[in-house]
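Right after this note come the structures.
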Structure P
Amino acid sequence: MKRVLIIGKRGFISWHLYRYLKKKFYTKKISFRELNKFQNKLDNFDFIINFSINKNYISKKYKEKFDNDLKISKFINNPKTIYCFMSTRKVYPSKANLKEKSKLSPKSQYSKNKLISEKKISKKLKKNFLILRVSNIIGDTKISQRIHETFIDIFHKNIKKGILFDNGKLFKDFLSIDKFCQILSKIIQKKLTGIYNVSIGQRVYLNDLISWLNKFNTRKVIVKKKLNFNKESFYLNNNKLMSKIKIRNSLNELKIFCFKYSKKKFS
């Protein structure tokens, strides 16, 4: 049985992923603060996935002391241990059909730091690294702590005010947390290394997504024309990853997930 270590106990994604993976693999979860006591055991794992993050890494100029991933990678000596680095789609510009070899154009300090970490980790670990450039993940966030707001958080904040916004033809790339966990499980089974986009791989129009999430809400809401909204549309091409793991990943699945989420939240 494969052995998986998740670092970062309280995050939205790590919480869900741990619950999913422990049914399939030997899965251990620790906090980053426990790393010093645990570092001699890292080489006992087949996969190490980090979700912990230093707050300074998000907004300040890159420094190695802020880089949790680089610190963890320096403790790995087993050539069979694969380190999974959770990168971001924000290393790319905002456009459609972004491939792993597309031009990189990070704009925020967070995405610039992620790209620096990508390069340092790939240099340190040679071939035993996995870099996942992840699109937006949606799911129940109330059971976790988050450093920044997710799309779901913003949706519920607006719903409480009785407001929805018309986002025109704006589209982005979304995955359900259920699909993300399934993808990670397949990646671990296949022992993948390299760089991959993790995405639905097609346009998800925000107005459609919001209507799915709001399906079972019986409260009246006012739809407002959104002025000066973020007009950046994008989606990631996921063909490279899907050709390796060969699982179904469709817009209809996302729609069904949103309906179930809406029914649970508004019932």
Structure Q
Amino acid sequence: MLSQRVLTAVLLVPVLVGIVLWAPGWLYAAVLLALTLGAQAELYAMFAQVGVVADRVTGLILGALVVLAFTLGGMTRPWLVPLALSLAVGGCLALGLRRPGGPGPDWAGTALTLLGVCYCAWLLGHAVWLRELPDGPALTLFALGVTWCGESGAYFVGRRFGARRLAPRISPGKTVEGAAAQVLVSALAAVASGWALAIPRGHALAMGVLLGVVGQVGDLAESSLKRSARTKDAGSLLPGHGGLLDRLDSLLFNLPALYYYVRVFLAHPGLSPP
């Protein structure tokens, strides 16, 4: 399993770094769109196995609409994202009225459809805004690197020294020792890479702790979803890692967290908000 994880990372990480640093905006958006729809499809398929059926096509179309709104919006069209999200919420609820489900509409399927849009498309769409900030490509790599360094620290420390279960009812394999290691390694990675980005040390440390904590919330949230769907992995696309959702779970929370931290605490007059 470890060898598969390492091989997958060695093959994919350079490609991802190249896309973040040098890809034109349309290609970057296309990659994010593919990741979003892939993660959404995994979520819907996962719950279909336990009898909760989403409006798959509707959810994927609305998810694509939200990601495209992040891409096409910005300072000149800031209303596109809330418009797309409003259409997604209203559209899911309206379509839910026609779903068969015994004596009334099947609101479980409707809720799952909307969850896919909000969980995958809305959260991952912030990767577009993060990259559009000044030094955005570097900040995006900062989020990826700190998140993955923290997860690796948690994995190895948890396997070697883990004794106390962090959330046994949600994810029995996660330990308090691994969680502490993730926060510590994330903070160290953030300070080290923040120096290269000229981020003040105090802010870099705060960002590292933030990503170390929030990323674990994202990980546990996905673990809870998988437990509800009675499955170990969301998919099998990435050998050693599971599916796209398994690989993106922490980033889905960390990308928005870093974006809003930068916007609130590191904004300056030259910072043009999307």
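We did not get these values from a lab; they are worked out from the coordinates using the rules stated. This structure is a prediction, so every number in the text was calculated from the model and none was measured. Cβ atoms are built from the backbone, for glycine too; each structure is taken alone.
Listed values, structure above:
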quantity: Label whose coordinates, when mean count of other Cβ atoms within 10 Å over residues 28-35 is calculated, return 15.4 (choices P, Q); calculated: P
quantity: Source structure (of P, Q) for log10 I(q)/I(0) by the Debye sum over Cα atoms at q = 0.08, 0.09, 0.20 Å⁻¹, for residues 20-171 alone, computed value -0.31, -0.39, -1.15; calculated: Q
quantity: Comparison of P, Q by FRET efficiency 1/(1 + (r/R0)^6) of positions 92 and 196 (r between Cβ atoms, R0 = 41 Å, to 0.05) - largest value held by; calculated: P
quantity: Structure (P, Q) behind the derived value -10500 of helix-only ellipticity at 222 nm (-39500 (n - 2.57) for each DSSP H run of 4 or more, over all residues; to 500); calculated: P
quantity: Answer label among P, Q for the case where mean count of other Cβ atoms within 10 Å over residues 84-91, calculated from the coordinates, equals 21.1; calculated: P
quantity: Among P, Q, structure where mean projected area of the Cα convex hull in nm² as derived comes to 14.1; calculated: P
